[in-house]
Structure I
Amino acid sequence: MDPPEGYRAEIIEGAIELSPTARRSHGLIANRVRRALDRFLDGSDYACYQDMNVIHNRRAWIPDAFVAPEDTEPCHDEDDMGVRADSVQLIVEVVSPGKRNQDRDRVKKRREYARAGIPVYVVIDDYDGEGAVTLFTEPRPEAADWGDIRRFAYGREVIIPEGAAKGFAIGEAITGPKRD
């Protein structure tokens, strides 16, 4: 599929969705996450990725950032379109403006990542009050939901509790300061 210029295509909950490419603030946060995760994971068997498909049941998502093994050769899907979801340790999405975009990251992708059994899902959301980071753990694939959901206002440090990025902190260096 060749989407129009300025858009990207993903298969979410069985439907092809076209999303506009990111705004500046979205890109800044996503790149801060990637750089910080690169530093945190340096020397381990894991790496942070952007602009790569995560595949589950022939569905493809393009997270803003995700953590998977440094060596993705054993993790690729059968069509070599991306990395299989079962090798992904952490996904981070940065919410974009607009109801449709917000619903995609807050609701649809939340369900998709739970169905895929992604161990940790993080939503960084400039549009949730004065800004919030929501941490989803304990995926329940059969329910397309999460066993543990914790929301933190910007200004608080959020620590990844498990997996390859255990101990990684998301704070003001990534989100920017708390908004008043």
Structure II
Amino acid sequence: MRIKTDRTVIEVLSSDDAELMLKYHIENKDHLAPWEPTRSEDYFTIENFSAMLSDNHKSYRDKTALKFAALTPDRTEVIAVCNFTNIVFGAFQACNLGYSIARNHQGRGLMSEVLGATIAYVFDELNLHRIMANYIPNNARSSAILDRLGFEREGLAKSYLQIAGKWQDHVLTSKINPKHQAPNK
């Protein structure tokens, strides 16, 4: 599965790409630390990323999660990641969105490009009704990008996730699929 944008190639990576994903996380360890759970050193191993990417393919096949990596067109570097997790069909038809971008690719509109393409895929191909994305209140970049992409603020969840070693509040947002089609019975 491949989505092409003007400046990226977006894929669900296989375990063969574990080195690429490990490199992304090692190079951006300090950059991402304020926005992610605390990571042990075991996290930053080729074995861990090989297993995670293998699990990602199973989740993709089962339609329970889509964990995308945005790469340079020559596939030599991971630019960003975006994950659509907790995919639920039936009466809910929704998922959660999480994302990050490499420090050296910030500020060029690449995250908007990647999220725009992957959100379109989730809405058009999976026909989900709702995507939810949450962010720490002082994360101005996430606030701005979600605004630009049409996510609406729904509230504030107190002590929502343990990020960077402490329980943190999160702003709750969502985007509704404007072209959603009710499934045929």
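Coordinate-derived values only; no laboratory data. Not measured: the values here are computed from a predicted model. Cβ atoms are built from the backbone, for glycine too; each structure is taken alone.
Which of I, II yields 1.06 for Cα Rg over 2.2 N^0.38 Å, for residues 25-120 alone, as computed?
Numbers: I: 1.06; II: 1.14.
It must be structure I, since only it matches.
Consider the structures I, II: one of them gives -9000 for helix-only ellipticity at 222 nm (-39500 (n - 2.57) for each DSSP H run of 4 or more, over all residues; to 500) as calculated from the coordinates. Say which.
Values: I: -5000; II: -9000.
It traces back to II.
Between structures I, II, where is relative contact order in percent (Cα under 8 Å, 6 or more apart) highest? Show your work: numbers first, answer last.
Values: I: 16; II: 19.
Checked I, II; max of relative contact order in percent (Cα under 8 Å, 6 or more apart) sits with II.
Just checking, which of I, II has the largest value of distance in nm of label points 7 Å out along Cα→Cβ at positions 105 and 137? Each step should come with its number before you reach the end.
On the way: I: 2.2; II: 3.1.
The structure with the largest value is II.
Comparing structures I, II by Cα Rg over 2.2 N^0.38 Å, for residues 41-80 alone, which one has the largest value? Display every interim value, and only then the final one.
Details: I: 1.19; II: 1.32.
Greatest value across I, II: structure II.
Using Rg and Dmax of the Cα atoms in Å as the calculated read-out, with 16.1, 49 as its value, let me know the right label among I, II. Walk me through the numbers on the way to the answer.
On the way: I: 15.2, 48; II: 16.1, 49.
Value 16.1, 49 for Rg and Dmax of the Cα atoms in Å corresponds to II out of I, II.
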